[in-house]
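Some structures to go through are shown next.
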Structure I
Amino acid sequence: MNELLRGLDPEQREAVMCPPTATVVHAGAGSGKTRVLTHRIAYRVATDTARPENILAITFTREAAGEMRRRLSTLGVGHRGNSGPTVGTFHAVALALLRQRLTDVSQPIPNIVHNRTALATSAAGSHRLAAKPRDILMEIDWAYARMIPHTDYAAAVKRLQRTPPAPAGEVAEIFKQYRLNVETAYHIARPVFIHMMEKGYGRIFMVGSRPGSDMRASKDTVAYGLTKSLIFRLAEILNESAGAANVVSSVIVPSIIDTPQNRASMPDADFSTWMNPDSIAEVVEFYSSPAADGLREPVLKLFNKA
């Protein structure tokens, strides 16, 4: 027992030995937080106030989690089969729980995008923002973490004197389009996809855009093109997750759709080159029919005369 407390200063020792109840330790950088945490775990195990398999230690980075495991092993509380503590990052532990839950209810485990920066870079293509997708994603995360909606983003950046990776108005528009196009599509498609996988058959159709399929066409609609391009990547991920199952996700890429709203906003356009909604519906009907059962088309381009 004395070995566990050796080298700790009085405050660290107090934190390690405090009663086995909810405890908050306020400490700055370099003050020995990891040391206190690992020694407290070892102390609880040594004093029989906690069982190793009932201990969960979470941190923010993989490096810190690895260091915690190493120190616990040195203190004699290493992982032995299923009897050791669970140590990991918030994301890794949460993902493991979700995977276990899906396995328990016999649902397919989704493909995980491990590198969303690469995904965004691919989506940006040759656009200038392809050089800093990570900065854009981090900026959106920053706003999410502070519950700042896209409508208030520009004002918040100005008020907090923050320097965004692109003009605030442009980031706000990307943020808006990201929520409108990517999040909406994902949250609708995901549960439908799981249901179809359980049934062994299904067709999912999402509406993309020409700027999304070719970033060169998004010259004047940067945010729209960037976020729409992620719809194509979402379809790819769903199709990879489906594997050999007869569940196919496709992106319909129409030219301008002939709707009253589009006619009102572009009264001088040649409507004859636009796509009729009924024609799009007929394509969806065909690809959902037994006649198209053998087709696996991830992208359906419907340009009419455009």
Structure II
Amino acid sequence: MEGKWESNEFHNYYISFKRATTNHSSLFSLGYPRNLETAKALENEIRDGGAVPATIAIMDGAIRVGLTDAELESLARTDKAVKCSKRDLGAAVALRWTGSTTVAATMFAANLAGIEIFATGGLGGVHRGAFGGDDPSLDVSADLTELSRTPVTVVCAGVKSILDVPGTLEWLETQGVPVGVIGSNSFPQFFSAANDEKTRIPAPLQLDSPVDAAKVMWANRALNVRTGMVLAIPNANPVKGIERIVQQALQESEHVKGKDITPFVLKRVAELTNGQSIISNIELLKNNAKIAAKLAVEYNKLTTQKH
């Protein structure tokens, strides 16, 4: 692995608790130049919050933790980037791929670099129809497995609403992964406001601020809890009627299999909402990056004080 992952913009190569990272796969479907504009906006949100951004991607076989402006531009423009989960990293390095990273792959790379906080859009999870019925797909995102064994906090807008959200939370509970929500007693569902009594899911752990979240992070590390943590942020710009739209997109995706399902459904949701889901997605990404930066700063304070 030596020489195959690299780090930029860091004062300390091994540990700096003020770092916060983003993953490029959350921007993958936006298209150029919107993907590049959004990537730069996320990095600026993190810098403005007092932390150091480190967008993670794979460039010509090297796992890059922190991209230059030129690399961001190159990745945003290419139509040959491969979406890589953790299982793909060995092949990506050996075969010199260029690609974006999923939550699972980003957590793995962030942990290698000593980064403990990571902002993205929505978390992967248990797919609808994964269990039960006549033909269960057994489709469960590798994001959940990685959260069970990699000590990185994922700041997100909850679980993608196209998935089985209650099933995903049950899976995380079984794996001992802490799940907190800032500023709400309901668990966010990506595009959805998640406060409708018919669809509302109670927050497993309600937190008032990034300060409280940082305290939980620090306590988990002090107790040697070796899992990740999910920190969910409510979407301030939800899409109205999203559940009906998601159901239609899922019905139309029956011919799609494996890792192609989520991109297909998200693209179809964007079409059915006349682009409103894309606007919502970009805004929640920016807000998640802002919260991640605040969390990184507060966590840095705690680790400095405790040592």
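Laboratory data are not the source of any read-out in this text; all were calculated from the coordinates shown. In this text the structure is predicted, and so the values were computed from the model without any measurement. Cβ atoms are built from the backbone, for glycine too; each structure is taken alone.
Which of I, II yields -15000 for helix-only ellipticity at 222 nm (-39500 (n - 2.57) for each DSSP H run of 4 or more, over all residues; to 500), as computed? Traced to structure I. When Rg/Rh (Cα atoms, Kirkwood Rh) is calculated for each of I, II, the greatest value falls to I.
Here relative contact order in percent (Cα under 8 Å, 6 or more apart) is compared for structures I, II. The highest value is that of II.
Compute mean count of other Cβ atoms within 10 Å over residues 50-57 for each of I, II and report the one that scores greatest.
Working: I: 14.1; II: 24.4.
The structure with the largest value is II.
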